[in-house]
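Some structures to go through are shown next.
Every number in this text was worked out from the coordinates using simple rules, so none of it is lab data. All of these numbers come straight from a predicted model, not from anything done at the bench. Cβ atoms are built from the backbone, for glycine too; each structure is taken alone.
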Structure P
Amino acid sequence: MPSATSIERVVLYPLTIPLKAPFVTSLGTLDGVANVVVQVRTREGRTGWGECSPFWTINGETQETCLAVGAHLARTLLGHDATDIEGAHARMDRLIFGNNSIKSAFDIALHDLVAQHADLPLWKYLGGERNFDPITDYTVSLGEPERMAADAEVIEAAGFPVIKVKLGGAGELDIRRIRAIRSRVSSIPLRIDANQGWDPATAIHVLNALADAGIEHCEEPIPRWQFMELRRVKEASPIPIMADESCCDPHDAARLIALGACQRFNIKLGKSGGLFKARRIIALAAEAGMTVQVGGFLESRLAWSASAALALCDPCVRYCDMDTPLMFTADPVVGGISYHPGGRIRLPEGPGLGASIDPAWLPEAQAVIVG
């Protein structure tokens with residue numbers, strides 16, 4: 001017999017918002033946000049909120065596929081106890097392989113519900129301590145060296161303590177990009193992200209050429225399918241290597257650890273399938289003595305509220321890349337995390353996720369309703 005916490009109804013909505021400026025990486029250019037919002041309601045009348053930001057070139061999903069697959073996931077979860085998150089993942093994974101982006105939206109909504117049921121903020125439900133506020137970097141998109149340097153100068157002037165720089169083009173051009181940025185921004189650390197844009201030889205050359213550039217780490221220097229070459233790059237590089245696209249789920253993390261392929265992981269809910277599996281990756285990293293960054297795609301402050309809660313759950317999480325809501329032309333979120341000077345992020349104190357989407361942003365005519 002269904003319990004009070006059984007899932008009774010699921011509604012999926014597209015969430016589409018333009019960006020202030022194009023977001024450019026070696027994988028392509030994005031001009032706007034094309035996300036999916038999930039509402040999960042239980043028989044007792046509670047509503048959990050989730051969101052995903054599908055990224056074509058990384059997780060192979062789009063807003064359209066997430067709405068379509070999400071309807072199937074919703075049907076398989078109807079009647080399931082919302083507090084049984086592990087069982088929900090088992091159902092979703094039995095139904096369809098991959099599709100971690102839309103699965104992450106369901107996972108966030110279920111965590112919202114279970115934390116509400118426990119009358120705890122999500123970060124506290126996950127075992128986090130409010131002994132620090134997460135601090136985000138801010139990203140410079142890929143472009144001509146002088147434009148990137150000018151953008152970096154603006155970011156430094158805005159008070160961000162770390163700048164993330166998108167690279168992954170021709171090796172010598174990428175070196176010029178960092179040299180141009182350092183000619184204008186000399187005092188704060190940089191993080192670089194090649195988004196799989198180099199071959200192993202180019203990666204080793206560029207990383208050694210930038211040894212003196214004050215770089216904290218390099219994300220995914222080579223194509224994800226060349227993970228067997230990642231250890232060679234790591235051992236030849238003076239800059240720590242952070243696996244991103246090659247580390248989606250706990251199986252990927254375990255393989256990279258066994259290979260000794262990198263020093264750090266970048267965890268994104270949209271890659272891992274949500275908080276449940278992301279926490280397993282963090283546990284593996286902690287056991288291996290590795291450090292972790294919590295990042296993401298183009299989620300709104302709703303999904304980032306879940307990611308910020310994740311960042312508090314283990315001391316091996318040392319880095320946060322949570323800047324994309326600051327790039328939106330509008331903010332559709334009620335409640336949730338808030339941004340403060342110096343890149344500081346404050347988490348909500350109420351029960352659950354503490355965030356929802358303003359109904360004005362949810363097009364009823366395009367809603368997918370199950371239940």
Structure Q
Amino acid sequence: MFRKTRLFTPGPTPLLPAAQFAMAAADLHHRTPEFRALFLKVLAQLKTFIGTKNDVIVLACSGTGAMEAAVTNLTSPGDKVLVLSAGKFGERWVALAKTFGCEAVVLTKPYGETFPLDEVKALLTPDVKAVFVQATETSTGVRHDVAGLARLVKGSDALLVVDAITGLGTTTFDVDGDGIDVIIGGSQKALMIPPGLAYLAASEKAWARMETSKQARYYFDLRKERKNAAKGESAYTPSVALIAAMGAALDYLEQQGEGDLAKGRDLLIANAELTAMATRKAAKALGLELFAASPSAAATALKAPAGVSSTDIVKGFKKEFAGVLSDGQGEMKGQIVRIAHIGYLDYLDCVAILAGLEQVVAQLKPGSFQYGDAVRIAQQVYADARNAGVK
């Protein structure tokens with residue numbers, strides 16, 4: 001049987017063809033007027049995509065680099081910080097805070113759960129300098145209440161730092177209104193280009209904190225990047241091809257919004273929300289229960305049926321269809337399968353995933369459902385959304 005490789009993972013995500021073409025044509029030197037014009041345009045577009053008036057920085061690194069930059073630029077050794085951890089990427093915030101000598105107060109919840117705001121409030125003492133959290137915990141498929149957390153932090157001395165690497169483009173944020181001090185994104189997620197760029201927006205409160213931070217920093221000194229970005233440059237050699245690809249992706253979203261990038265972003269989020277809803281409802285027909293207590297639209301995490309390993313589902317999907325799903329991470333390996341809805345994945349991809357899952361799960365657990373059960377439910381979800389005027 002002919003097979004076509006398809007990525008259905010929460011990062012990297014499928015590449016936008018226009019972005020691939022832009023990368024191939026990006027024969028630019030980074031200290032030229034041509035590149036400066038491109039970079040200034042991309043920085044302005046990123047403000048719209050994020051939904052902020054704050055300055056945006058682009059770094060040639062993975063999202064973890066921007067997470068590290070947030071810690072080194074906003075804290076000093078010995079600072080008390082509050083870290084909210086309920087998955088592999090929450091644990092990364094913990095490791096980063098401890099690596100740079102912060103006194104990390106950690107609110108931990110089991111994988112699949114989120115944080116009660118009253119418990120966060122109890123730990124948010126006046127000496128806490130920063131709160132670190134994921135918008136969407138990709139390892140578990142959970143969406144955290146960023147707006148609720150922002151209400152708690154706002155007005156205090158603490159900075160709210162949000163890893164929205166899979167949140168941007170799948171969740172609606174009121175960055176400036178809620179008072180998110182730093183919000184972080186990554187190129188290989190909703191922006192539909194390869195890994196290699198991280199971006200973040202920082203509030204004036206955060207920029208002021210950088211002037212008093214005593215952490216060692218060199219490459220990740222955001223103040224240097226801000227100074228250079230104002231001129232359309234980066235402090236060090238940028239990833240020119242990836243910035244060209246990012247520009248093409250943002251142009252594509254603008255076109256989807258009929259000339260309005262914010263509208264295009266909202267359509268991207270609505271697409272993720274719809275396909276996530278269809279996947280969640282349809283998967284129940286296959287005996288795949290939802291894992292997350294507060295599910296995100298970035299990725300759906302599903303428990304494997306009794307007697308079946310999620311690893312076998314992932315391997316079976318790859319063997320049968322050359323499609324790539326994600327197994328659980330860490331302690332959840334073999335227990336959950338994760339399906340992405342980020343970026344260049346649409347409703348037809350959703351139907352294809354569910355049809356493929358029907359074939360794979362039927363082999364692993366024969367007789368547990370009828371072919372078409374999951375697809376039929378997804379079709380109904382789409383029809384209901386269309387009839388309700390959802391676009």
Comparing FRET efficiency 1/(1 + (r/R0)^6) of positions 57 and 313 (r between Cβ atoms, R0 = 30 Å, to 0.05) across structures P, Q, which is largest?
P
One of P, Q was used to calculate helix-only ellipticity at 222 nm (-39500 (n - 2.57) for each DSSP H run of 4 or more, over all residues; to 500), giving -10500; which?
P
Which of the displayed structures (P, Q) returns the greatest value of FRET efficiency 1/(1 + (r/R0)^6) of positions 81 and 201 (r between Cβ atoms, R0 = 30 Å, to 0.05) on calculation?
Q
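Assign the value 20.0, 67, calculated as Rg and Dmax of the Cα atoms in Å, to the correct structure from P, Q. Working shown, then result.
Values: P: 20.0, 67; Q: 21.0, 64.
Answer by label: P.
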Between P, Q, which one scores greatest on mean count of other Cβ atoms within 10 Å over residues 137-144?
Q
